[in-house]
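Read through the structures below before going on.
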Structure I
Amino acid sequence: MKDQLNRTIELKNTPTRIVSLVPSQTELLYDLGLESSIVGITKFCVHPHHLLSNITVVGGTKQVHFDKIKALSPDVILCNKEENTQDMIAELEKIAPVHLSDIYHVEDCLELISMYGFMFSVENKAEGIISIIKKEQQKFQDFIKDFPKLKTAYFIWKNPWMVAANNNFIDALLTVGKFDNYFGNLDRYPEVDLENDLGDDVEVIMLSTEPFPFKEAHVETMKKKFPKAKVLLVDGELFSWYGSRLAKSFQYFKSLRLESLN
């Protein structure tokens with residue numbers, strides 16, 4: 001089969017020993033009913049939380065213990081182009097076939113779910129998750145259709161200040177929510193100058209709970225600095241975790257749009 005980078009993945013049989021190095025993909029495997037097939041995960045695979053106690057933790061998303069992964073004798077290793085490094089993937093391919101996801105839009109997420117359904121022989125469960133996501137997205141689009149766009153800056157890091165700009169999944173979900181990306185003219189995740197790059201015309205400032213753990217104290221500081229803007233502490237997982245968690249995102253975006261009006 002092909003992965004999302006159009007690389008050919010050769011599998012002799014349906015994989016029954018899976019190493020997942022992407023938290024959102026680990027959660028997707030669980031929701032596909034594949035918990036018993038997961039043999040290795042990262043320390044960031046926190047949903048559902050009990051997996052961290054029951055499954056071998058092989059490292060993070062950027063650094064892993066290759067010897068631990070090899071000892072698990074995986075049939076396939078699940079990675080992501082953005083989350084995992086190229087050098088890591090090259091080393092992992094010496095151990096087992098590596099399936100790479102590459103997510104920029106909701107459609108890419110649905111494609112990945114379908115791919116996993118086929119690869120792990122759980123097509124019906126995959127189609128069920130896809131159907132739920134599509135229904136939730138349609139309900140949200142019906143809700144949002146008459147709402148105006150809001151100029152929105154989405155912060156992912158502090159010291160240095162970094163934002164989600166264009167050409168990533170967060171930007172795609174901001175667009176779905178009609179949050180017009182203030183830094184949409186920039187690429188990926190640039191550093192910005194808080195004093196000079198963010199003007200009084202910004203309407204919404206979002207401080208994400210991940211990867212930097214923004215808290216309410218940061219919200220209060222930003223409110224003083226930008227009194228004209230609505231400053232929100234937002235759930236980073238619901239903006240950046242693709243897979244089955246996406247089914248929860250649209251209702252969350254609805255609550256954010258309503259909060260932005262207050």
Structure II
Amino acid sequence: MDLHFVDDVVRPTSREDLPQALPGDTPLAGGTSVMAEPGRDVRRLVDLTALGWPDLTVTGDGLEIAATCTIDRLVHADLPESWTARTLFRWCADSLLASYKIWHTATVGGNVCLALPAGSMTSLCSVLDASLLIWHPDGTDSVVSVEELVVGDQRTSLAPGDLLRSIHLSTAVLTARVAARRVSYAEYGRAGAVVLGRATDDGMVISVSGGSVRPFAVPVTTADPDEVVSACAAAVPDSAWFTDAHGTADWRRSVVPHLIREVADELGSDT
């Protein structure tokens with residue numbers, strides 16, 4: 001799409017070069033969403049790729065994913081074999097309604113910050129207890145969970161000028177056992193609901209997304225599937241389910257417990 005309504009493109013090369021936030025500013029990473037939507041309120045693009053953030057950094061305590069890291073780079077990264085949860089990287093990428101060509105351009109941070117219910121990088125961050133580093137325009141930083149960042153359907157807690165810098169996944173989480181389920185109206189259609197699970201020392205964490213306006217990560221201290229389903233039902237309010245072309249609220253509300261049960265069964269059977 002021609003962005004004839006954009007007046008300027010800024011390419012900062014350091015944090016100090018970031019411009020003061022103005023109405024109509026839009027951070028640009030992969031640009032797949034910016035180029036796909038009309039975005040008539042966009043007046044200036046702030047190109048984050050010029051900052052030169054390393055895509056992936058393996059640290060002593062896990063993995064740091066730059067917000068500008070492409071989905072393809074994350075999926076095909078050479079990471080420690082002991083990081084069993086890395087299987088979710090490809091699984092979540094496959095849950096996006098996007099071709100491998102889009103993977104080469106779309107970014108992990110962009111998918112999260114769009115705050116679309118079907119944003120499977122958001123689902124990934126939810127189940128893996130990701131720590132999101134936010135740069136504020138006054139030079140300060142904060143670290144939040146994805147549940148604190150994504151607060152609704154295409155709504156985030158980011159203030160003007162705030163930027164998602166990176167996503168950190170700990171070694172303890174990356175070495176955990178995981179399970180995943182999704183459902184959609186069509187075999188290769190956009191996921192109508194996504195349920196991910198991660199084993200913990202005292203139970204498991206179940207992440208519900210895709211069919212809810214925001215992700216819900218529910219910690220449970222039991223492996224009993226009935227109790228896990230009940231805990232998740234109590235944590236996700238009826239108002240969280242929504243209706244769109246990919247599923248009705250009633251359908252999502254009724255099928256998600258079955259997905260939760262399957263995830264709980266799989267994680268419980270490995271104990």
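All of the numbers you see were taken from the coordinates with simple rules; none came from a lab. Source: prediction; values computed, not measured. Cβ atoms are built from the backbone, for glycine too; each structure is taken alone.
Look at distance in nm of label points 7 Å out along Cα→Cβ at positions 17 and 217 for each of I, II: the largest one is in I. Ranked by mean count of other Cβ atoms within 10 Å over residues 25-32, structures I, II are topped by I, which has the highest value.
When helix-only ellipticity at 222 nm (-39500 (n - 2.57) for each DSSP H run of 4 or more, over all residues; to 500) is computed for each of I, II, the one that comes out at -11500 is I. One of I, II was used to compute FRET efficiency 1/(1 + (r/R0)^6) of positions 33 and 145 (r between Cβ atoms, R0 = 30 Å, to 0.05), and the answer was 0.25. Which one was it? It must be structure I, since only it matches. When Rg and Dmax of the Cα atoms in Å, for residues 65-120 alone is computed across structures I, II, the figure 11.0, 31 traces back to II. Among candidates I, II, the computation of Rg and Dmax of the Cα atoms in Å, for residues 153-240 alone that gave 11.7, 30 used structure I.
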